[in-house]
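Heads up, there are several structures right after this.
We did not get these values from a lab; they are worked out from the coordinates using the rules stated. As the structure is a prediction and not an experimental result, all values here were calculated from the model. Cβ atoms are built from the backbone, for glycine too; each structure is taken alone.
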Structure P
């Protein structure tokens, strides 16, 4: 008698809840939590889903459908992963199906997975050592073929009676300095044979492991403090100034965990940052080190997934360096999670759901595994630092740079005055030009930071002021000179550069503002002998483009690197001495309650790239308001001052970390219908939450891809029960979605949205 007749299954759908299916008797032994199965949903649609649990409770529905098949017999998801999925869906108010879609590579169903095959060469089984010597002698008339066979014997160490090993054909060709035709000839003679074998798509580290370096006195004190705090706290914040040597402390903590047989997850916010650090980690920890990010193909992701879940410690990845999606890998024995640059906004997933924050989800993942979490930053998020000084987290601080290198000197360049006195050269102040000229004269390198890509943020008619806008979004089109087109950075719409104004037909179309592409063009005019490159979303679309640019800069084949925020954090260049921040005002004046915090963090991070070795670096900040309070704090590297100022403001106006925020975005293609339904939702929510509800209001970008948008913000006091509040929010949204005429609405819920 089979007791477990039913399975609750998570399907990759944006529908809350699990779906119950009957387990056919012939599949009963294979269906268990974590197994992938195929089921029918709706009319004729079939989906692969994950079994959450099995039971013998008959569901209260008629005609329960049966599972069609088990995709493969072993679970692809473990119980720890299922616990994380459940927490993310409950906390971030999304479906487990949406988590599934984000978490699992589509080819994880191994029936679709295609291993990478390469040609290998091996000895035909019919030959003994003596016969091989005779064959080598006979091949004297074919010396190239003789070289191939000799190289095979040398590479495999073959002797009579030993195991016959395979050699990658490309390796054999290189070793024997022969052509493919020579190999094919000896294969046709039946001496060697050709076989296709699966190989890894990943670049594996060598077996040599460089010893872990000794820590400085300051690093050692911080390391011991972290270990001490881990006895009482599950989370420790490491607040260390830029170039203080946080990574070396991480390496010591990693080594300790690996020796205990534990797994370690090392998280970074940007793919660009993995390039330098993965090489450093592989030098220390060898082939147990893997990297995981979104630029990998699905087949590559499956290989990494399998290496993480591998039980053999010699074959498995036990240290993973990854971006936010690495949270979803099948860890079974985590001991430590490191969230480096923990303050970074890239850890937050905005669209599509699940709209999770990887830092906070990492803390939960560590708790599921009874592991520890270390958060690292030179300028921590207000939330994390507040948790640390209030005792929720441990706090360890490193206030000096490694080797007592001075923090960079910061020069404020007043663009308003420079324009007034006609001292600007293009978009560059005399202070920045002088610093760059001196650096280039000393054969040193420069980074220029401008947080706008493209050539120009918009173009304008000089006669009437007409500006081309996107046909699908309420946003100006950005001019990209390299492709000669106007591009919408929200929906991807492109159009040709207009030769005349659509309004008054004037030919006086001019560019306004400047992005990284324009800076690249103009810096080549100002410094024609300098080797210039650009790092932004447009130049790093290919998987290996980050590493190529970073390697070129490390090898001093680039003098000036221009980029967006991806160049601002974590990178370590020995010869970089000057950093220019071209327009600090754009950062400071953004309409967001976090604008000042993020401006400070970004300027502090990008400043920290300069002068990380023996020579003190220089940072030039161009601004029209040198007296701005945040800029003065950056000038003094005064994180504590920024923290106090921000917490005072947020206490007054009830912003995080003193409340929780939930943002509800309502979208409709008809503006009147959007206004009607958003007003109903706002009214219903205000009946429950009162003055805690803000809106509905149109955002700065009020239309994207033809969908009009309105937002409602709900502030929930931290001491109030979050689960009950979220339940009330979802019930209110559900009533609206089920009301007459609401089927064309799109409603998205974002918990902790900013």
Structure Q
């Protein structure tokens, strides 16, 4: 049967395990909500987004090549020189022709021409006072001043237009043809549907061979971490501006989705750009953008410098063979984004990063950061394994150990996640893993501190008045060293009692008796504490103490004997103090026994005490009781003498006490071995020889030696006289054969 203390510990450990498992289940359920909640809107995803940014800043993606991508910027300087945007479409056409003349290989327009441009001639034609002749002449030249038509004629295979797909508002302009038409037989796609659009004028869409959407969808916190490469609008799937530009640059004839069937629908896993490149995407058709750095990581050139050809020659030369994106960084044109690296980041540079990533990958340099389709299952599995391991590792440990294990586990978790990020370009979720470790660590550490505080209160309540203060401090600092559970161990017990206390107490007033006992017990307790003993109880004038519990003490027998000698020495000075106060003097007897004892928190539901029980405990009480019979201040058992080395002992008697059949050799500790004077040692040797003759039934030899000792050692005269009287009534010839000199104490003293 398990001991109560073990059961309490086991119950507390089970409580910690059950609590940890409950937290694990909660985290698993919370992680699973990310599978059913709208993308990037669940709480774990919000936390993951923050950790994503932190990870992105610590280990930014690396670029193997510096590709010739140039951003032609409609910046503030351009608008100061050329006029505020929107310009006349003819000027946009001039810009395109200027770029083409400088050798631009492909031009992408991060802008939309959804409304007809203003024709100055047509505005004059609306004047009512205009004559018919003038009207006819102006109608003849109106077409030459139509900016939309001029821009349309400037469009060719090296121009990619932009347009918006969105979920709110009205549709305007004309969409190009999608790269994928969804028929009725086609399984539903995981792509979100964008029912509305803002596209270019039909005249521009008709002349432009290529176009792609420029829609940017930030996360719920407003940060652009992903860029959609494909979107669904009605029954068609459309490509982004950067995807279409990459297709043209790679000479790919087609774009095709990579799909995986799941629960009656087709999940988007990526997109093929011809046979040249496969791009991993999430189920919403987004690509994680591995930003090269903060803004101006690509070459910038003011549009006005291109129009007027007044840029430095190297800047203009950089346009030769370059891929050009025309956009704006001007504050007033509202195309600034927030990315993990900074705020107010030009939207056109987001497209530049995406295009650069696609082209780098096509050249054999994998710079994609993605979450593979196996990520949800892997995340749940890792979460379960991590939580289960921590539950088993943390339960029942000290707060310091739990803190160390949790910190190590968290560092390992983050390290593995960073390794996937840096070496495999896999962006695994980190928030729930981190949260799980912190929750389990916090819960178990809190449980540990509660358990530790409970143990400290138990220790203070149970041992505060019974063990030395330094013992209490050690147990409070290291509760695991102390054990108040019921157990059996080798211990030493000491009983000290005032002789003839009843007669003594009757001669004193209650006040005097209280003062005497308080002084006596305080002095004796201090000595026991100094010798590392534990006070079991006070019973009137009797003091009971033991050693080797609750803290282990390998020298428990020696410490008990040392305490007994110190107590008798203290009694000498204490009696002089009492005599000076007019109080009666008295002597004490001390009995010490060593052996196996039961120790623990014992008692009833109403009152309990930390105490010792057992045959050896009873023996100690009997030895104290017969010290008066032998007129010896201290009596110890043979087991105590065997274990307490370093003392000089005088044998006293081989006895059998009431309640025990086995005889016990008793001895009196005289002093420490190094303090023994030669005369005392000689007297002890002579007494040991006398006892040998006595037990050998050689009474005549024993009597001679004892009579000699009476004169040589008068302090022990009563002990020698006891043996002389015993031999006077014994006939050695009439003793039974098994007689060995054992004296039976028939009554409790």
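Here are some notes:
- With FRET efficiency 1/(1 + (r/R0)^6) of positions 270 and 342 (r between Cβ atoms, R0 = 35 Å, to 0.05) derived as 0.75, matching label from P, Q: Q
- Each of P, Q could give percent of Cα pairs over 39 Å apart, but the derived value 48 comes from P.
- Which entry (P, Q) yields the derived value -10000 for helix-only ellipticity at 222 nm (-39500 (n - 2.57) for each DSSP H run of 4 or more, over all residues; to 500): P
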